[in-house]
Structure P
Amino acid sequence: MSQHAIPRLAYFGPVLFSMGFRPFFLLAGLFAAFAVPLWLAVFSGMVTLAGPFDPVDWHIHEMLFGYAAAVIAGFLFTAVPNWTGRMPARGTPLALLAVLWLAGRLAVAGALGLGPVPVMITDSAFLLAIGAMIGIEIVAGRNWRNLKVLVPVTLYSAANIAFHLGALTGAGTEVPRRAGFAVILFLVMLIGGRIIPSFTRNWLAAQQVARMPVPVSRFDGISLTVAAAGLLLWVIRPEGAMSGMTLLAVTGLQLIRLSRWRGIAVRRSPLLLMLHLAYAALAIGLAVTGLAAFGLASPVAGYHLLGIGAIGGMTLAVMMRAAMGHTGRPLVAGRLLSLAFLLVLGAALVRVLAADTMGGLDLAAALWTAGFALFSLRVGPWLITQHAGRKRPSGAAR
């Protein structure tokens, strides 16, 4: 990340819209806690949604392109100003983006009474706007090396549009579903490979530990290249020896990366340990998905290990840390947030181990919901109130 000094002009609007992570992390946490119980009600037939997707597609779409999109937006609108040295999006533009995200969720659920094409346009507009805004900021800031972030954002947006088109035309959503997974998983590998060793190194240095994580090197670049190729092959052809062998190779490379980051040394820092555990869930999920390509494991188990354990666990841990750091709180998880993370990891395990029972499905949903409810209760107040160490400008709206 660039260390440009960002201009600090007085902001007089609502605190919630003063930085990108605030509204989108709050929306992500609340939506994650709400959407899964709603999915159970839909799955059991208690509730019917009038949107364009069948119940399973709705659940998958909203986790991949609803929840995850909010987290990615919050991360990007907080990171891009650090890259470019320009003022962050805030105030009315940020509020309008949040409204656009909410409109997408309501449209997909059928709450706006729109047809399939208007639903697609409404839902797709959010990711297209995100890509356009960060592209403009990066170009305006002449931060050319980070322009490559537009590649995964564009692919992610295209996968979302393809998901809608697959449902609309009857072609199916399986390929765009895997494409959405693949883009998010690649972002986890890319961003995780930067922040996990960096945060670990900082903590170990403060503890005066001599042995540090291995710095980012050519090996990381090679492992990411192999991962991109493996994920692309899986998107196109999820079954077969070629996909299976490639995914297992990706698993091995990611486990080697993880072993170089000294995770065992941060066991006394739950906030750091969460990142390492979520990355381990990524490797395990990739391994199960690779075995599923050979017919030796359930593809659904792989999806849920990756979706709940890797994506859910990593995004939850990143939101916790970013919210603490950017609102002036100590970087200490505490019992409540540590429990929230463990509940989400527990949801992944239960969903995989008791997948064939309604009781297991209910328990996994309850654990996930409780984890994100705890996150929202603990972190939510930080996101809507002023920085803990900073006074509000004189005359600011209260």
Structure Q
Amino acid sequence: MDSNRETMVADRTLDCSDLDNYLGKPLQPARMKEPLHNNDFRRWVQAMHYPNLLHYDHDFAKEGRYGRLVAPQSFAVATDDGHGAGPACVGRVPGSHLIFGGDEWWFYGPRIFGGDMIHNEKIPFDYVVKETKFAGPTCFQRGDNNYYNQDGDLIAKQRSTGIRYRNDLAVEMGSMDATEDPEWTDQALAELEERKLEFINMMHDLGHGKRYWEDVSIGDALPVRVFGPHSIASITTEWRAYLFTLWGDTHRPVIDFEALGFDPAMAGHENDGVMERINPELTDGAYFGPSRGHLFPRWARYIGMPRPYGYGASMGAWILDYLAGWAGEYGQVVHVNSAYRGPAFTGDATFMTATVIDKMVDEQGRHVVQIDCKMADQLGKTMATAKGEIELPTRK
């Protein structure tokens, strides 16, 4: 360990004082360069393990509510230039790295279709510093993303939580030490594939039908949703489904990760519009910079993770897709608040369960059910928790 790093570890502080200069001040908005295409939706649901015919099968969608393919509600985050992290990663925090801590979503009705142009207005919201077992002093920073279409309709609001921490302290504390992928027998993999059909068959059985509010009872359990085992290949597929990972796809913001205090080894040129025109591979965080810990074991360990891992924004999408797939095409997720407790590591599988905990008619006259959701790995370790509200059609 070099002397500078020894000094930092010795003082065990996290300087977040610069963040106060940014709260409540709008950032450069994220803007796409070209209209969305149906293949963007297909690529997204494929990457998110979400085989809902409404979002990728032309013939099925044509017979449904919208008469054409429609993006899943989770797709809004794919239209940002940094999967919602921008307003939750402003201000300088020396010697830091960032992972996702959670997302809260509100949806306002409009859906996203091929041909739409989406832009995102970003505003830093707040932050708090807490002591954690993972990395000692840890900053939980929140920022708002407001997604609009070309007509100015507000589609959704995402309040994203960035966890900014000292990766040197995370390595020193060593809270995650399972560095090898678990082994799955052929029989266990076959059983996993069989279990995946429970949620998939539920969507097929509902088809274009309606899940009526009156037919849902408090205590009802949703079908278990299963996917994985996760791998570097599947995590890479996730990354490529975010539109900003394509060369020239968005109007790039000006981001200097080293100026944000990122460890120099993890800074790089991700999302750098100037470098994109010189050597675009250097702007791809999957290869260089802040995001490469997801795909390379060496860099995962460098930031305090035992092995490669999936994206927090994808976990948020998995939750939204789970609730929306159960609700059907005539239902809509109107609000969900998710907390991410641990990522999807390579070799692990993900199991999602949920229960109806309340029913109500809200102040807007909508018939709503409230869902409690949990995401865990094959050992039962909690990866995420969420509570969501879903508007359902009513027989009345």
Structure R
Amino acid sequence: MNVLTLQQQVRDYAISIGIDKIGFTSAAPFIDLKRLLKQQQELGYQSGFEEADITKRTEPTLLLEQAQSIIAIAVAYPSKMVDAPQGKKGERRGIFCRASWGIDYHTAMRERLALLEQFILEKVPTAKLRSMVDTGELSDRAVAERAGIGWSGKNTNIITPEFGSYVYLAEMITNIPFESDEAIGDQCEDCRLCLDVCPTGALIQGGQLNAQRCIAFLTQTKGDLPDEFRTHLGNRIYGCDTCQTVCPKNKRKHNLIHEELFPDPEIAKPLLKPLLTISNKDFKQQFGHISGAWRGKKPLQRNAIYALAHFKEEEAIPLLEEVMTTDERPVIKGAAAWAIGKINGEQSKAILQRALIDEQDAYVIEEIHKGLLFTQ
């Protein structure tokens, strides 16, 4: 079969199975990306979640023998929640970022990639294919940019003309020599809204991110959250959308297209207090199907505690005291102590002073003292 004919058939089939955009590029090395990644590594800007071997991230031929091209795909996800519940005193709510509103995007993308692989193999039984989503070696964004899916915005997200930056990305390396699509030129121009509003200054300059300061990364860490970032969390319990919500290119991009990606409002904006004592079983049952659950409940519980402090939720102090005195995890106990002080209710000082009498963990004791400083 003629490659161009096959390529068009692949495009048509991709749209029929719920892929919103597809592009093709060569399997040539990503030379500019290699330079950028080395710089990020030297500056300590990486998150640690990515593939450590820069060569694997930038040379597709190392990942698939005789690789000649890469198929990039994008699936749009919603940016608008219908009938979103409103938090109120006594019933404060947290928020998951939009990328975690529906079913886990790894599942959604892998299902589509599997169908696409099957389709290609039916047409070309000898084809070699290797697909990956997010956790693969290649940079989804670099592949998508070169394949014409969108351009790399100053917020480091791929921005598509059709769906804004609210798209999931994935790719498939193949030995089929598909014709490359043209890249889309930068359309951010002199806009720098995302840089100006980043809560923690994680966006160093257009297209460069210090992941160690990014709230989206920080909400996923399992350990202690440095003091300087705690008040910046707001009510975010997983991820951060600030650099996307302010982007002019995302205006009126609601993307209510795929039902499996629609948010369950009670999951996407959960009540905070029940999260603090949720069992592992209930957590898995309620949140296990979303990508925001991948690190387990501990980071989300810590973030929920800081969110209660953000709201100055005095009604939560008895529950926070219970967590501080009965939970066995120092990070959670310490977060509760800090939050009790930050809320600074009538009983906060006495509660923290009592806790000091029996507490043995040095970290928790330090957090109690931090909490007491708020009550002076």
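Each reported figure results from applying straightforward, stated rules to the coordinates on display, with no laboratory input. Predicted model only: the values in this text are computed from it and were never measured. Cβ atoms are built from the backbone, for glycine too; each structure is taken alone.
Figure out for me which of the structures P, Q, R the number 2.1 belongs to, where distance in nm of label points 7 Å out along Cα→Cβ at positions 236 and 340 was derived from the coordinates. Before the final figure, lay out the partial values.
On the way: P: 4.1; Q: 2.1; R: 2.8.
Structure of origin is Q.
Suppose distance in nm of label points 7 Å out along Cα→Cβ at positions 12 and 68 works out to 2.2; of P, Q, R, which structure was it derived from?
This value belongs to structure R.
Can you say which of P, Q, R returns -0.67, -1.22 when log10 I(q)/I(0) by the Debye sum over Cα atoms at q = 0.13, 0.19 Å⁻¹, for residues 156-331 alone is computed? List each step's numbers first, then the result.
Details: P: -0.67, -1.22; Q: -0.88, -1.29; R: -0.81, -1.38.
Going label by label, the one that fits is P.
One of P, Q, R was used to compute helix-only ellipticity at 222 nm (-39500 (n - 2.57) for each DSSP H run of 4 or more, over all residues; to 500), and the answer was -6500. Which one was it?
On the way: P: -23500; Q: -6500; R: -11500.
The value was obtained from structure Q.
3.9 is what came out when distance in nm of label points 7 Å out along Cα→Cβ at positions 92 and 188 was calculated for one structure; which of P, Q, R is it?
Computing distance in nm of label points 7 Å out along Cα→Cβ at positions 92 and 188 on every structure in P, Q, R gives 3.9 only for P.
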